[in-house]
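**Student:** So, here's a batch of structures to check.
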Structure P
Amino acid sequence: LMGQMRTALRAYAVEGHPPDVVVSHANRLLTGMETDLFATCVYVDLDMEEGSAWCVRAGHLPPVLRHPDGSTEIAEVEGGPPLGVVTQADFPMSPLRLRPGTLIALTTDGLVETPESDIDEGMDRFAHALAVSAPGHLGLVADALLGNARRNDDVALLLVRYDGMALRPLRESWSVWRLPEAVRHARRFTRRTLRSWGVPDDTVDGVLLIVSELVTNALVHTDGKVRLDLTLISGRLRVAVADASPRTPVKPTSIGWEATGGRGILLVEAMSATWGTLPVSGGKQVWSEIPVGGA
């Protein structure tokens with residue numbers, strides 16, 4: 001059952017859903033499995049760029065944070081019931097703010113609960129052990145936390161250290177309205193953004209062609225909202241167009257000279273160092289990466 005739940009959680013996450021939706025979907029799946037068993041879960045979605053995270057609890061222990069100054073904090077995270085208990089349960093999201101050097105520890109009650117003490121005392125001991133550990137080597141931290149674990153219950157431990165980012169990406173977004181001049185507006189937005197970022201002119205024309213093809217495909221073949229995202233970091237420019245259709249664009253295997261369409265994805269592939277699609281909540285994102293110099 002736990003293997004099925006882990007697979008389900010991973011699948012819902014890959015689809016691009018926010019944490020509360022991921023956990024809600026997993027809860028509905030488990031309640032429909034016709035089993036008397038239930039599962040607890042803590043889910044943390046970490047934004048490495050912003051130094052923030054969203055946390056959702058389903059009957060599970062909250063995360064423990066070790067701050068850069070060595071102090072620890074048992075995160076105050078709202079919680080819902082365990083998975084598989086109530087079909088229409090709410091699983092609220094709680095924010096976590098992280099500074100570079102913060103260590104996040106997730107564990108199960110098998111590590112902190114004993115017959116001699118309750119779970120709150122065990123969490124306090126766990127937080128103290130995390131505080132006196134040396135966060136530079138997570139393997140040694142894990143060894144210290146697991147060293148005195150009593151094996152009368154399953155034990156799981158997950159550690160992650162947020163070190164921040166030495167170089168933050170440049171980002172801009174544009175909502176593409178379904179107007180006759182939509183593609184031209186998207187190109188103008190792209191040109192203006194790339195110029196402000198210092199992207200060389202000999203790169204801009206290729207990027208504009210990619211933007212034109214991706215935006216046109218989204219407008220012609222999908223309904224609903226379309227969004228253009230530009231990201232520049234470490235000499236690589238990423239162009240991404242998100243739409244409301246989950247259908248992945250198909251690259252044609254052959255196109256005759258008389259064909260009037262179907263070349264867009266071939267052009268994107270030819271102009272890109274790499275390209276692909278990603279599922280996002282309610283649709284997909286088609287992206288292209290182009291190396292740029294001099295930015």
Structure Q
Amino acid sequence: MSAVDATVRGAARSRRDAIAGRVVGRERELDLVLAAVAAGRDVLLEGPPGTSKSTMLRAISTNWGVPFHLVEGNGELTPARLVGHHNPARVLQEDYSDDNFVPGPLVQAMQSGGFLYIEELNRAPEDTLNVLLAAMAEREVVVPRAGTVRALPTFRLLASMNPFDNIGTSRISDSVYDRWCRLVVDYQDDREERAIVAARTGCSDDLLVADAVAITRATRVHPELRRGSSVRGAIDLVAIAVELEAMDVRSERTQLVLDASMLALSARIAVDETSEATAEQVITEIWENHFFSHPGVRRRDRTA
């Protein structure tokens with residue numbers, strides 16, 4: 001290996017380590033995403049919510065020193081909203097010109113060499129996705145009456161989608177898939193999720209964090225749920241439980257966790273259409289199994 005090669009590899013490794021310091025776990029996924037964007041490729045991340053997809057991308061853009069533009073994919077994300085539009089009032093006075101064009105997030109990202117991140121890509125209309133195809137293939141976009149916008153070298157198109165959610169979504173065509181480097185991102189393991197919850201809440205109560213993560217993870221495999229909670233549920237559960245303890249409500253510890261679970265998780269889970277159970281009944285069952293049904297599990301019933 002030449003001295004130049006060693007220097008380049010060392011710099012790349014140093015940059016990778018700096019980015020990894022901003023993300024809990026996700027070493028393999030981070031390496032793959034970083035390699036793709038460094039190679040000038042656009043990336044589509046597929047996976048459920050709350051799996052650190054945007055965290056990884058923000059960490060990379062911060063390290064690169066480029067803007068991060070976040071757009072939510074939905075039926076209202078028209079080509080005009082994505083690309084931009086001419087100011088109607090000024091058009092009436094001045095006619096169309098470059099000066100009265102208001103750039104949308106796609107043009108802003110291209111002109112600044114930033115990352116454009118589209119959440120829930122499969123919720124965007126088909127004609128909007130077609131605009132993305134041109135930007136990805138040619139690294140430029142034609143704006144009517146304003147000319148052609150060409151992207152700076154660091155511009156990247158990034159997107160995420162939840163393949164398990166079929167409500168309000170549309171099928172992604174093969175021509176769209178063909179433009180992306182695709183990576184499947186699943187939930188992190190128990191250890192990493194506990195580290196995330198502790199970091200996000202600042203909670204030093206390891207037992208509470210462990211309880212919250214265990215209950216939240218159990219929602220993902222419960223037979224009567226078609227959707228479980230992401231780690232955001234565990235984060236909120238801990239934050240609420242800490243505040244309940246501070247209020248000195250004199251509940252048993254286990255009851256306090258149940259109350260916090262109801263508040264933090266009931267909106268984040270979805271009961272299967274064939275089940276007669278309610279979200280509250282399922283959460284109660286998971287709570288009972290966690291604290292009272294597993295052999296060898298110590299009851300944590302100290303009062304707040």
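Read the figures in this text as sums done on the coordinates, not as results from a lab. The shown structure was predicted, so the numbers you read here are calculated from the model rather than taken from an experiment. Cβ atoms are built from the backbone, for glycine too; each structure is taken alone.
**Student:** Can you rank P, Q by volume of the Cα convex hull per residue in Å³ and just name the one with the largest value?
**Tutor:** Working: P: 175; Q: 190.
Across P, Q, volume of the Cα convex hull per residue in Å³ peaks for Q.
**Student:** When you work out distance in nm of label points 7 Å out along Cα→Cβ at positions 84 and 156 for each of the structures P, Q, which one comes out largest? Spell out each step's value before the answer.
**Tutor:** On the way: P: 1.2; Q: 2.3.
Ranking P, Q on distance in nm of label points 7 Å out along Cα→Cβ at positions 84 and 156, first place is Q.
**Student:** Kindly point out which one of P, Q the value 3, 12, 17, 17, 14, 12, 8, 8, 6, 3, 0 was derived from, the read-out being P(r) over Cα pairs in 5 Å bins from 0, in percent, for residues 28-99 alone. Please report the intermediate quantities before stating the final value.
**Tutor:** Values: P: 3, 16, 22, 20, 15, 10, 7, 4, 2, 0; Q: 3, 12, 17, 17, 14, 12, 8, 8, 6, 3, 0.
The read-out was computed on structure Q.
**Student:** One of P, Q was used to calculate distance in nm of label points 7 Å out along Cα→Cβ at positions 20 and 204, giving 2.9; which?
**Tutor:** Label of the source structure: Q.
**Student:** Further question: A value of -10000 was computed for helix-only ellipticity at 222 nm (-39500 (n - 2.57) for each DSSP H run of 4 or more, over all residues; to 500); which of P, Q is the source structure?
**Tutor:** Source structure: P.
**Student:** Taking Kirkwood radius over Cα pairs in Å, for residues 108-187 alone for each of P, Q, which is largest?
**Tutor:** Details: P: 16.8; Q: 13.8.
Across P, Q, Kirkwood radius over Cα pairs in Å, for residues 108-187 alone peaks for P.
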